[in-house]
Structure P
C-alpha cells in the first residue's frame with residue numbers, strides 16, 4: 001500500500017495514476033497524512049512542501065516503519081537534510097514517470113534511490129561542505145574571534161568595540177571569513193562553521 005501526499009490536487013491525481021498498479025491512498029494536508037501514516041502503508045510519497053509545513057511527518061513515518069520518497073524541486077540544501085533524515089528516495093518533480101516508478105520500487109525493496117539531477121545537486125552540496133570544512137582550518141586566530149562574535153549576533157561596530165580595532169578592519173576580517181567558508185552571508189558562515197564543528201552556539 002502506497003500513501004501519496006501532495007499539495008497540488010492535479011499532481012496528486014497524476015501520481016496516483018502512475019502508481020495505479022499498487023493500492024494507493026491519497027492525502028493533501030498534514031492532518032490527512034498523519035491519518036495515512038497511522039494506517040501503516042508500505043511507502044509514503046510526499047511533496048517536499050508538506051514536509052516543510054510539518055517536519056514531524058518524517059519522524060512519524062520513520063517511527064511507524066514507513067519508507068518515504070520525497071518529491072522535490074531543486075533545493076539542494078533541503079535535499080541534503082532529507083538524506084540525513086533517512087528518507088528512502090528522492091524524486092525530481094520535473095522528472096519523468098519511469099524515474100518515479102524506479103525510485104518507488106527501489107524504496108519498497110529497501111534500496112534507496114534518487115533522481116540523477118538530485119544526485120548531482122547532492123554531490124555539489126557535499127563538495128561545498130568539504131571545501132567549507134577545509135576553509136575553517138585556514139582561519140586566523142583573529143578571524144576565529146570575529147566568527148564567534150558574529151555567531152553571538154554582534155554587528156561590525158560591536159565587534160570593533162569588543163576587540164579594540166577599527167570597523168574597517170572588522171569588515172576586512174568578516175570578508176575573509178566569508179571567503180574562507182564560501183558563504184554569501186554572515187548567517188551562512190555561522191551555520192557552516194557550526195556544522196564543521198568549529199564553533200558552538202549557546
Structure Q
C-alpha cells in the first residue's frame with residue numbers, strides 16, 4: 001500500500017473549535033477506491049492506479065447536534081495543452097464539482113451531512129489533449145439554513161490535484177502537492193459559484 005499524506009486543518013464553526021483531517025495519496029487499489037463498482041466508464045479501471053485519492057472528514061469538533069451540519073464545495077480547474085512542450089494551455093475550464101443530479105438542480109454541494117465527509121478519486125480526464133493540469137480547490141463550508149441566515153461561508157480550504165500526459169502511448173501521472181488555502185481562494189471562485197448556482201447566498 002502506498003503511503004498517504006495526512007494533513008490537519010483547524011476551523012471554527014458556530015463559535016466551536018474543530019479539526020478537519022485530509023488524507024491524500026496515490027490510488028493503489030481499484031477496489032479500495034471503489035472503481036470496481038463504476039459501470040460504463042469506457043476504459044479499464046486499472047489505469048486509475050497512480051491517480052490521486054483524497055478523503056477528508058471532520059475528525060474533531062466541539063459542537064453537537066445541529067451545530068454539526070456542514071457541507072463541501074469543490075471547484076475544479078483544468079488546464080489543457082495540445083502539445084507536451086506548450087507553456088500556454090489551449091483551454092482552461094473551471095467547473096463547480098457536484099453530483100450530476102444536484103448540479104442539474106443548481107446545487108453547488110459535493111456533499112453535506114452532520115458533519116459531512118468527502119471522498120474523491122479523479123481519473124482519465126485527458127481526452128484528446130497531450131497534457132492536463134488538473135487542480136481542485138476544496139472547501140468545508142456552512143450549510144445554508146436558519147442557523148446562519150441561509151449563508152454558504154468558507155470554514156476551511158485546501159488545494160490538490162495532478163498532472164497527466166501521454167508518453168509514447170502510455171499514460172503518465174504525477175500528483176501535485178496538498179496545500180492549505182486562504183480565504184482569498186474562496187473569494188476568487190465566488191463569481192463562478194454565483195453564476196452557476198445563483199439561487200444560493202455566499203459570504
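Points worth noting:
- Origin of the value -2500, where helix-only ellipticity at 222 nm (-39500 (n - 2.57) for each DSSP H run of 4 or more, over all residues; to 500) was derived from one of P, Q: Q
- Read-out Kirkwood radius over Cα pairs in Å, computed value 19.0, structure in P, Q: P
- Taking relative contact order in percent (Cα under 8 Å, 6 or more apart) as the criterion, the top structure among P, Q is Q, with the largest value.
- Set P, Q, criterion FRET efficiency 1/(1 + (r/R0)^6) of positions 38 and 190 (r between Cβ atoms, R0 = 30 Å, to 0.05): the highest-scoring structure is Q.
- Given 18, 14, 8 for semi-axes √(5λ) of the Cα gyration tensor in Å, for residues 6-61 alone, calculated: source structure among P, Q: P
Coordinate-derived values only; no laboratory data. From a predicted model like this one, the values you see are computed outputs, not experimental measurements. Cβ atoms are built from the backbone, for glycine too; each structure is taken alone.
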